[in-house]
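The structures considered in this document are given below.
Every read-out reported here was derived from the displayed coordinates using simple, explicitly stated rules and does not represent laboratory data. Treat the numbers as computed from the prediction; the structure is a model and nothing was measured. Cβ atoms are built from the backbone, for glycine too; each structure is taken alone.
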Structure I
Amino acid sequence: MKIETKTYKAIDIVELLERGPLIGHLPISRFSVKPIKNSVEIGGGGIYGILIDDKLKYIGKYQGKKHNWKKGSVLSDRWIKHIGTLTLLDRTLSFSKRAFGKIVSDAQELTPTNQFARELVNGLIQGNDELLTTDRGCSSTFERYAASKLFWPELSEVSPDWKAILNRVTLVYVKLTGNFTTETVRHLISLTESQLVEQIEPSVNYIAKRQNKDIEALSLDRTIGLFIDSLRRNQKHHGVVSKTQDTVCDGIEKTMPTGNETLKQPSDDFENPKFMENLEQAPAWAKKFISNIQDAVELRNDAFIEYTNTNNGDLRLRKIQNTSRGFLNVLTICWRPRLEALAINTALANSAIVRMGLKVSRQTKDRLNQQILITSDTEDVHDLSKLTQYMITEALETN
């Protein structure tokens, strides 16, 4: 098994597009964080580090796709979400319920000295708590919120200087190559990440009981050396390879355990929603339909998408409301592999469904009582982009 190292400045592969904030959300969180088109697609499993001002702040893992560790993109699936949480600028930003109270308490002690600080404090205190703590794919911890303070000088203006922020962020990926089972690689990566986080205790990783280890934030070279050294050691121990380079990073003890290791340090990394994992095996038309849904909702300030584990993983379109819950479900979507269909549940009237050129496949006793099946036949007779736009508009305006 070979190990490859990729290093990027965030400014070269990531951009922020201003969209406007969601109703009831933080006014500062008004951007979509996106990979720069035609920049890079970094697939495969590996360990990554996020450095700010050339000092290691976070260690994470990427295991590729559920059924194929060589597939996927660490840039699209992980790094853009980290940029969103570290800057507080992503409109899909949320805070874990575990950390939210601590974050609000910290914000209340701040003395707002500029527009950014005022918007942050007022948004956290006066915003819709349910919306702020509903995970929409970019969930932040207290550690990530605290790290955002490093960027507050660039955020103090009316228009945040996100380019200056991204220029301070370095992303390093130590990835694996070779012909091995997904299960083997996923275990190796998870084990190595857990050990590294426990060993180094980076400031932005969530660690339940920190030991306050006196280890300075690592430079880029030392980070790369440690990642490679750790992966090779675990490869050798697990019989993945027969030879290893037994190098040592200066100042870092080699404390990797032996035997049947368990993951002592749980990962706080972003996980792919079960719905999106299910969609990995779907045909191109289904992936395009969901991509159209995501793109259309991204341009609205009155709705958002959330993924749940209900129905073995579903996508929910939620309309923002000024209620205790903060939202109303207007569509749910599941992938049905045996039917080769997207099953959409809605409360739309039959007449609205017929106007879309669709038909109800069955009715339920739920509030979203009309089920529509979207199949490859749908693509043959519809423009999927226009269909998704019309469906979203109808669903949000009817409810």
Structure II
Amino acid sequence: MNIHSDNPDIEKVLIRINDKVMAEGAVMAEGLEIASKNGEMSILSSGAPTADPLIRMPHNCLLPYDAFTLALEGSDIVIKSHTDKVTPLQVGLMEDMMALYNMTDKIDLHRGTSPWMTLQQAPEVLEILAQGREGKGVQNLVAAIKEGRTGDNVTLSTFFNSRLLGCKLYEPKAKKTRVLMPILDCLNHTAAGAFFQNDYPDKGRSAIYIRQSNPVPGSNECYAFYGHLDAFDSYINYGFVDEKAPVVRSVPVDIDFGKFGRIKIRGLTGVVKKTDLPDLYKDLHFHMPIINVYHDEKRAEMSHIFIPGRSARKSMRRILEFVILLLIPSISESEALGYVLKAESEILNKNIAYYNDFLGRVGAGDYMKNKTPSQAQILCDTQLKKINEYRSFAF
């Protein structure tokens, strides 16, 4: 593997990491290259994609985040301690990873791009932002910021939340462990990127791997798929607006069907296995939320709903019909269509109102400077444009 950097010290650390993981049995595809320029990492490949892994990283080279106690000294991340469950190899790799983050000014960059950092002087805007998603992590962050608990712990947690992957280490039945991934950490995200997958061939030889994906025309950069992210998700998690995301994940919506019950659409993430879906809906695997129906209470809950792009224009209506027929099995398909259109209208209206409100608040204060207003405004403009485009081809 070739490693190139415009900073000799960064190149030395990357070479050291590569040497350590290769000695443990990591596999890198022929033609692989790690490039570092102006502190930004990327992985390139001169070869054509194959069925073989681009990178295969042994599990014992992954770094269990919660086994380490980290702190900030200015803008540098330091390791204060670690449990006795980590190996000398993992300690050494963790030291190398922190050195890379420090040499590339990742904390300063995070402080300048993450809305959890840049909007701390505007908690009322952060509160509106947080209404677009649910989950303990989001709510705890907003509470901490409102209460003035905005120190290093918030900085570190929001920074590492954007870099950690939940992985079942060593055996498929293990509980997920939050890990940092040497080398693999250099892969950037796109919705058309490759998935991380685990392999458990024999005891002691388990690994995580990823195949090659070069979805950007004219580029040999390799990309990973971090998850089903829309522009809002990429903004709050990674500090950038993914304008090319194919969907808009709806903000939370509660839809009332009167005597027939209600559907609560949550602002969560959720993935359903394709094998768990009826044949009629297997093609909606990417879009399908986690669904729970409580007939005694006349209600259904969905982890999320995607407002789709043109290529999947019917997906939201089909999923809403599926949920409505589960909730109200006695109604006819023609009656269900009426409820589908009602739900769709409420979803669109709620999202349009949310992003217009957020856009108004973002542009209202002099605390919004430089990149922050442009990123926040780009987010709102991106989401509103996609919702209006959906209206144009769905109606």
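Here are the numbers for the structure shown:
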item	result
Computed -0.73, -1.05, -1.15 for log10 I(q)/I(0) by the Debye sum over Cα atoms at q = 0.14, 0.20, 0.23 Å⁻¹, for residues 132-219 alone - originating structure among I, II	II
Structures I, II, by mean count of other Cβ atoms within 10 Å over residues 188-195: label with the highest value	I
At a computed -12000 (helix-only ellipticity at 222 nm (-39500 (n - 2.57) for each DSSP H run of 4 or more, over all residues; to 500)), which of I, II	II
Distance in nm of label points 7 Å out along Cα→Cβ at positions 100 and 124 from the coordinates reads 4.3; which among I, II	II
Test item: mean count of other Cβ atoms within 10 Å over residues 4-11 calculated as 13.8, pick one of I, II	II
Parent structure of the calculated result 15.4, given that mean projected area of the Cα convex hull in nm², for residues 68-299 alone is the read-out and I, II the choices	I
Winner on distance in nm of label points 7 Å out along Cα→Cβ at positions 140 and 284 once structures I, II are ranked, highest first	I
Given 19.5 for mean count of other Cβ atoms within 10 Å over residues 164-171, calculated: source structure among I, II	I
